[in-house]
1. State the single structure among I, II that was used to calculate distance in nm of label points 7 Å out along Cα→Cβ at positions 24 and 168, giving 0.9.
2. For which of the structures I, II does the calculation of distance in nm of label points 7 Å out along Cα→Cβ at positions 56 and 192 return 10.2?
3. For which of I, II does helix-only ellipticity at 222 nm (-39500 (n - 2.57) for each DSSP H run of 4 or more, over all residues; to 500), calculated from the coordinates, equal -11500?
4. Name the one structure among I, II that mean count of other Cβ atoms within 10 Å over residues 72-79 of 16.0 was derived from.
5. If we compute mean count of other Cβ atoms within 10 Å over residues 96-103 for structures I, II, which one ends up with the highest value?
6. Can you tell which of I, II yields 6, 28, 34, 22, 9, 1, 0 when P(r) over Cα pairs in 10 Å bins from 0, in percent is derived from it?
7. Work out the source of 12.4 here, i.e. which of I, II gives that when mean count of other Cβ atoms within 10 Å over residues 88-95 is computed.
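Values in this text are rule-based calculations from the coordinates and carry no lab data. These numbers come from a predicted model, not from an experiment. Cβ atoms are built from the backbone, for glycine too; each structure is taken alone.
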Structure I
Amino acid sequence: MALSLTKREGKYIAPPWIKFPTYPEESLFWKSGTGAEYLLKFEKNVENMEEYLELFPKAPTFTQGLEADDSLSKEAKEYLESQLRPLFFKLWRSDAKPKYELDLNKSKDSIFMYDNLLSDNSRHIHIGTKVYHSANEIIGLLEKDLTNISPELWEELKYTALLNAIYYKFVTDINFTKEVIKTGNRQIIFKSDNLEWGVQEEGDKYIGRNLLGLAVMELRDVLNPVYENYDDIDWQLSGNPYSEEHCSCGHVHTKNPYYH
């Protein structure tokens, strides 16, 4: 049975979570207008959803939030179930802790990055009906809201806030997404003056929590299966991609010769 009713064999309609990657499933965007029309088109062009999802597993924007485990405080559980929680704020792990633990001072295959990723405003981040200039803006607003409830709540959910903010930062631009995936299984270390987000060199050692590096590694694990078959999307059928793909020469390229 064919997976989709595309015009060219081996190409598939883009899943909603890739076509419009910054709109959570619960967003009003999908209830009417462009979003609702695309959902109808998507359903019409996929005959076997189970097989399709093996090629394009759902992104975090289209999955249910995890249930908090007993290690989280009552305050955190109440916040996660309340109307105060933004639609885009989801637990990635039930204990809200990083997936990875790294010994930064052991010799490993590492990639060093800089925390200006958080302040980069080259592309605005649209989440539902709201627009943010940078990941830093999202993190700052979450910090303010959570700290207003209690400083302890911010400390408990700080890493989850970082994960969600940089997820939307990366999927806003397919070039960011593909660059993260290309890092493979390498350890990612961010150099930063903020010793929570990154590290600094002190003598022959690194000091700092490197939460941003841990978050990008965890993000990579999620993006890899979601975008693995991105190049098999039929953009003539799906309409314009959310962002244009560039190469190092600075030109826009598309693998679909029929795309305009």
Structure II
Amino acid sequence: MANVAFLDPMKNEPNLQTAQDVDDYINTLIQHQNACEKQGKYMEAEDARKRINELRKQLITKKKKELIINWQNQKDQAEKAHMEEYNQFNQFWDNKMVNFNEEAKQVEIELQNRQQNEYKQLQEELERTTPYKPKESSEILNLKKIEEHLAKQKNYVEAHTIQNKRAQLEEEELKLYSTQRILKIKTQLQQFEQRHLNELNALQQRIKAGQDELRKNRSIDLERLLQKYQNMKKDLEQREQMDILAFDGQFKTKGCSSQSTYKSVMMMAKK
């Protein structure tokens, strides 16, 4: 008898933190209740029975709380996994865009360097191949003949006059030709430069199209990623609601005894 009193769980109730703690203690009290019943300690058995009923109600509350916490943990884990995937997604596309832009910039620099070299080569070639003096005009050729004829006739004064006239005309024609030569080279270089500009613009348009395509694909992939998460989140929420409704439904039947309630809770806990 002394041993039973010493081991009386009613006087040594443990700290019941979890549903498992409550469940273990209920089992202990059931054993205590049965022992008291056999020993004729009916009031102690009644106290144990009442405490068991109270604890079974607490067990339902704790089980539901743990059920809700469990689903919240699942949602938190899903959110964490989604954020990790989202960060990886951004890192992947950021790197892809950076690599594309770096490669595009390198191609553009190489094109500009090539164009500069081609421009310089053409400029040097035009300077080298374009004569600095014009062809003698028919008027100058005619004055030369007259000058030579007068010189042969020993008419030096007239020959000198024609010579001066020819020299003045050559100077005027050279001045005009030099201006035209500069303009001709400049025009050819401008036309060449315009072709280079068109080539550069075409490259830049292709680069922009590539960037737009990357942004478009990123947007499409992001939409898929977010939709996948929304679907998963919705599925978890629906399953949580169904689980809670199923849990609550176990205890809404009229006439449901505390014993059957306890069994229902324990069966759901084992799922």
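1. Details: I: 0.9; II: 12.8.
This value belongs to structure I.
2. Numbers: I: 3.3; II: 10.2.
Source structure for this number: II.
3. Only structure I yields this read-out.
4. Numbers: I: 16.0; II: 12.5.
It was calculated from structure I.
5. Details: I: 15.1; II: 12.2.
For this comparison of mean count of other Cβ atoms within 10 Å over residues 96-103, the top structure is I.
6. Numbers: I: 6, 28, 34, 22, 9, 1, 0; II: 5, 14, 11, 9, 8, 8, 7, 6, 6, 5, 5, 4, 4, 3, 2, 1, 0, 0.
Value 6, 28, 34, 22, 9, 1, 0 for P(r) over Cα pairs in 10 Å bins from 0, in percent corresponds to I out of I, II.
7. Details: I: 18.1; II: 12.4.
For mean count of other Cβ atoms within 10 Å over residues 88-95, the value 12.4 is produced by structure II.
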